[in-house]
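A.B. asks: The next part holds the structures, each set out as structure tokens.
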Structure P
Amino acid sequence: ADVEIEGMSCMEAFSAGLVPIIADGPLSSTANYALTKYNKFPILDSQDLAQKIDYWFTHPQQLKENSRQYRKFAKKLTVKKSAEYAVKMMEKLSKAKRTH
């Protein structure tokens, strides 16, 4: 997507083991999910996108490994993990306020 606010569709895809190739543009933060240089391409650069697609087709072992890495990565992005992280940040902020 040229514009992606949450990256939810990308997350859903890679949590199922699909390997994304993500548009890297100024109106999208989804490119932050790219685990390798082969997982993203400059926005509107169809030639680079085609090269990335070709890469995955011609490197099936790397595709399989990248799929495994994405399934593992997705486990770090659960709602539970996000909530735990938010609580830790609030606790840290609270401690910092008490010391000042």
Structure Q
Amino acid sequence: KSGAKPTGYHYFIEATPYTDLEKVKLAKLKVGMFILATNDTESADLTMSELLKHYKSQQKVERGFRFLKSPEFLTSSIFLKKPQRIEALLMVMTLSLLVYASLE
């Protein structure tokens, strides 16, 4: 009717999706890449695949040090003042990490 107020509004959007496949390919390539650098330039037998293998094996070492820092190992409850005793504790911790890694 003329002069009557509308009860609601409806909006419709018409769109066409667009994808730039070249940009998608480039983005996928960038996601899978990272830089490995070394200062061992004189060793000719260290290939890129061996360097990557060494890099990925560092996770085992980090897991071992996380074990040493854990509360179950009780290193936080030991208070040492003499440098000789600190060195002795580090030696014991390192040996225990070696045993832990070999048993793992």
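A.B. asks: A value of -16000 was derived for helix-only ellipticity at 222 nm (-39500 (n - 2.57) for each DSSP H run of 4 or more, over all residues; to 500); which structure in P, Q was it taken from?
C.D. replies: Working: P: -18500; Q: -16000.
Attributed to the structure labelled Q.
A.B. asks: Between structures P, Q, where is FRET efficiency 1/(1 + (r/R0)^6) of positions 27 and 67 (r between Cβ atoms, R0 = 25 Å, to 0.05) highest?
C.D. replies: Evaluating FRET efficiency 1/(1 + (r/R0)^6) of positions 27 and 67 (r between Cβ atoms, R0 = 25 Å, to 0.05) on every structure, the highest lands on P.
A.B. asks: Out of P, Q, which one gives 0.95 for FRET efficiency 1/(1 + (r/R0)^6) of positions 11 and 91 (r between Cβ atoms, R0 = 41 Å, to 0.05) as computed from the coordinates?
C.D. replies: The read-out comes from structure P.
A.B. asks: Ok, one more. Out of P, Q, which has the highest value for Cα Rg over 2.2 N^0.38 Å?
C.D. replies: If we compare Cα Rg over 2.2 N^0.38 Å over P, Q, the biggest value is for Q.
A.B. asks: Okay, next question. Out of P, Q, which structure matches 3.1 when distance in nm of label points 7 Å out along Cα→Cβ at positions 19 and 35 is calculated?
C.D. replies: Details: P: 1.0; Q: 3.1.
That value comes from structure Q.
None of the figures in this text is laboratory data; all of them are computed from the coordinates on show. Fair warning: this is a prediction, and the values are worked out from it, not measured in the lab. Cβ atoms are built from the backbone, for glycine too; each structure is taken alone.
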